[in-house]
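In structure tokens below, several structures.
What follows is calculated from the coordinates using simple rules that are stated; it is not laboratory data. The structure displayed is predicted, hence computed values, not measured ones. Cβ atoms are built from the backbone, for glycine too; each structure is taken alone.
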Structure I
Amino acid sequence: MREALAAPDGTEVKSTGDGLMAVFSSASDAAYAAVAMQRVVERLNRRRPDEASSRSDVGLIKGAN
């Protein structure tokens, strides 16, 4: 997941074990990272068809700027 954040210049600000919070300079960068993270989960699930599927939820919040 951290690699998906780095591509659009995301900065991780908090990790909660199975979750993380990041900031981006634009909404489009955040959306790009969200899609990239979803794709990471899809690839993991395809590689492990016999295991329980993982899922990823993404929330986007735009600040006051």
Structure II
Amino acid sequence: MIPGNNKIIILEDGNFYWDVVRLDQAKELFLKGYRPSEVSQIMNEKLIDVGLIYLHLLQTDQIKNLEV
């Protein structure tokens, strides 16, 4: 928490810095229909970090939202 106010920084431990090869690997897995939890296991990465990749790929229109 930041002293003097009631705000916190979230996702401080999240990985926001990725190698392009790893981003492409995740993108290909998502395009093949793998879910974030599966991509996390395949890539041996934390689910929260794969979630950040997923959000990035969605926001940049590199993938479409998964069907639930």
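Structures I, II were shown, and helix-only ellipticity at 222 nm (-39500 (n - 2.57) for each DSSP H run of 4 or more, over all residues; to 500) at -14500 was computed from II.
Among candidates I, II, the computation of distance in nm of label points 7 Å out along Cα→Cβ at positions 35 and 51 that gave 2.7 used structure I. Across the set I, II, distance in nm of label points 7 Å out along Cα→Cβ at positions 27 and 43 reaches its highest value in structure I.
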